[in-house]
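Chemist: Take a look at the structures listed below.
Any read-out appearing in this document is the output of simple, stated calculations on the displayed coordinates, not a laboratory observation. It should be emphasised that the depicted structure is a prediction, and the values quoted were computed from it without experimental measurement. Cβ atoms are built from the backbone, for glycine too; each structure is taken alone.
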Structure 1
Amino acid sequence: MSRKAALVSLGMQGAATRIKTGGRVVFNGNPVRMSFMEERKRDAVSAVLGLRADLKTVLVTGGSQGAKALNDAVAGCLSRLLDVEPHLQVVHQCGEKNLNDLKEQLPPGLFQSPRYHLRAYFDDLSMAYASCDLAVTRAGAMTVAELAVSGTPAIFVPYPYAAQDHQTHNARYIESQKAAVVLMQENLSAESLYEQIVALLCDDARLAEMRKRMRDLAKPDAAKVLAMQLKEISALYVGAKSLHAAGIG
């Protein structure tokens with residue numbers, strides 16, 4: 001498809017090397033909802049979500065459907081995380097289909113901990129990003145864009161079966177910019193996840209630098225720029241029988 005396109009708009013900078021086209025290639029980023037770009041006070045957002053603003057917060061999310069590999073790793077290291085790190089709380093979005101299984105998998109006392117917040121999903125994930133210090137997540141294009149505009153450091157666990165392994169490409173590029181670290185699913189375990197989380201949360205300077213670098217990667221005007229480019233392209237084809245715009249990812 002890209003070979004016949006007059007314009008190819010990339011959501012990820014590193015994707016340029018994997019695109020074959022005879023047309024114009026630009027890096028615009030992916031448009032995201034305005035809520036991800038709003039400046040929000042952590043105290044206010046934490047209160048809405050029932051969190052303590054004075055604790056370091058790790059958000060674990062596998063997307064709206066959840067991710068079993070992430071859920072299992074969290075369940076395996078959660079007790080140790082909360083015991084060893086008394087100033088930590090974990091917000092875990094597990095997916096509706098995984099909620100009951102996860103409740104049974106966790107010891108009752110752990111499930112009821114005031115520092116563990118289990119959700120099937122978030123109606124507004126931007127609030128969860130605004131409340132957390134670190135996200136553990138997949139590396140889809142929209143997830144990466146939302147993390148960037150919200151300036152949220154991440155541990156990426158790329159979905160290993162994504163088309164053309166694009167999540168790994170996304171994650172590795174962000175890691176190369178020192179805004180995230182990558183933990184491949186084949187290496188994911190309760191122990192490896194615990195070690196990565198603790199290593200980052202114990203290094204405030206590194207987290208602050210990751211947050212800055214993540215924001216540097218953001219393209220908050222992506223929707224506006226893309227709309228202008230589509231308008232320019234359409235003007236070149238006035239009188240044409242048809243003009244097609246296709247989105248992938």
Structure 2
Amino acid sequence: MKITSVIILILLLTTCLFGDYARNLELAQRYIALDKYDDARVILEKLAEEKPDDARAQNMLKQVYRATKDSKALLAIIEKELAQNPKDPEIWADAGQLYLSQGEAKKAIEAYDKALKLDPQNYGLVMKVFLAYRAWGYYDEAISVLTTARKGSDDPALFAMEIASLHEIGGDWESAADEYGRYLNKYPDRFREVEDRMNEVSADTTQLAALEKAVEKLQEAGVQGDRIDRLQSRLQIRQNKYMDAAKS
């Protein structure tokens with residue numbers, strides 16, 4: 001009888017404790033829904049101490065840290081997850097993003113490299129890394145990510161316009177033209193898209209010359225037609241090359 005009573009008491013205590021935990025987790029969720037992240041944080045950090053392996057509480061805590069921009073606290077969770085799941089590319093990518101936000105470029109590049117080596121054909125992951133690099137101004141790294149992914153595919157036009165956009169930022173219109181050529185070889189009816197990109201430039205004399213060379217490069221690659229001829233003519237007129245424009 002005594003043993004039975006003890007078992008019942010233990011079960012009741014366990015139920016109470018679990019009930020409190022579940023209620024607190026639900027309360028934290030409500031605070032998050034109301035954007036009361038500081039209140040949610042207090043609850044979730046206590047719950048994380050009680051059950052450090054509870055994935056739901058950990059994910060909610062990460063949500064709170066992201067909302068409050070506490071990169072240091074968020075990184076501590078991510079690094080713990082990496083120790084437990086070293087072959088998860090998404091966690092490596094999350095770590096890379098946090099390292100970038102803290103100015104730790106070397107660690108970020110290492111983390112992103114590991115993520116992409118683990119899942120090189122995951123183009124969603126590739127774009128995630130590309131966008132992070134682009135947002136933080138790491139254009140060479142962003143280009144490298146996309147060109148590496150393209151080498152592993154059978155599509156020579158893969159990510160062509162994304163790569164071109166980075167060359168445009170750097171004013172490297174000849175390299176951008178290489179990417180336009182790839183794109184137009186696959187989508188010959190989309191010259192308007194390329195034309196719009198080149199027409200949007202408020203170019204100085206040097207940039208106009210580079211744009212004209214880019215057009216010539218496209219023509220040499222086999223891109224022909226009235227539209228590209230008119231684009232070439234407009235660029236020449238903007239450079240006061242009226243005789244050349246008349247020929248175009």
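Chemist: Of the structures labelled 1, 2, one was used to calculate distance in nm of label points 7 Å out along Cα→Cβ at positions 58 and 194, giving 1.0. Name it. Mind dumping the intermediate values first?
Modeler: Working: 1: 1.0; 2: 4.9.
That value comes from structure 1.
Chemist: Work out which structure the value 0.7 belongs to, where distance in nm of label points 7 Å out along Cα→Cβ at positions 90 and 122 was derived from one of 1, 2.
Modeler: Working: 1: 1.7; 2: 0.7.
That value comes from structure 2.
Chemist: Next up: Tell me which of 1, 2 gives 0.95 when you compute FRET efficiency 1/(1 + (r/R0)^6) of positions 26 and 138 (r between Cβ atoms, R0 = 41 Å, to 0.05). Mind showing how you got there, number by number?
Modeler: Numbers: 1: 0.95; 2: 0.50.
Going label by label, the one that fits is 1.
Chemist: Here helix-only ellipticity at 222 nm (-39500 (n - 2.57) for each DSSP H run of 4 or more, over all residues; to 500) was calculated and came to -25000; which of the structures 1, 2 was it taken from?
Modeler: Numbers: 1: -12500; 2: -25000.
Structure 2 accounts for this read-out.
Chemist: Determine which structure produced the value 1, 6, 13, 17, 18, 15, 11, 7, 5, 3, 2, 1, 0, 0 for P(r) over Cα pairs in 5 Å bins from 0, in percent, calculated from the coordinates; the candidates are 1, 2.
Modeler: Numbers: 1: 1, 6, 13, 17, 18, 15, 11, 7, 5, 3, 2, 1, 0, 0; 2: 1, 6, 11, 11, 11, 9, 9, 8, 7, 7, 6, 4, 3, 2, 2, 1, 1, 1, 0, 0, 0, 0.
It was calculated from structure 1.
Chemist: Which structure, out of 1, 2, was relative contact order in percent (Cα under 8 Å, 6 or more apart) derived from, given a value of 20?
Modeler: Numbers: 1: 20; 2: 8.
The structure behind it is 1.
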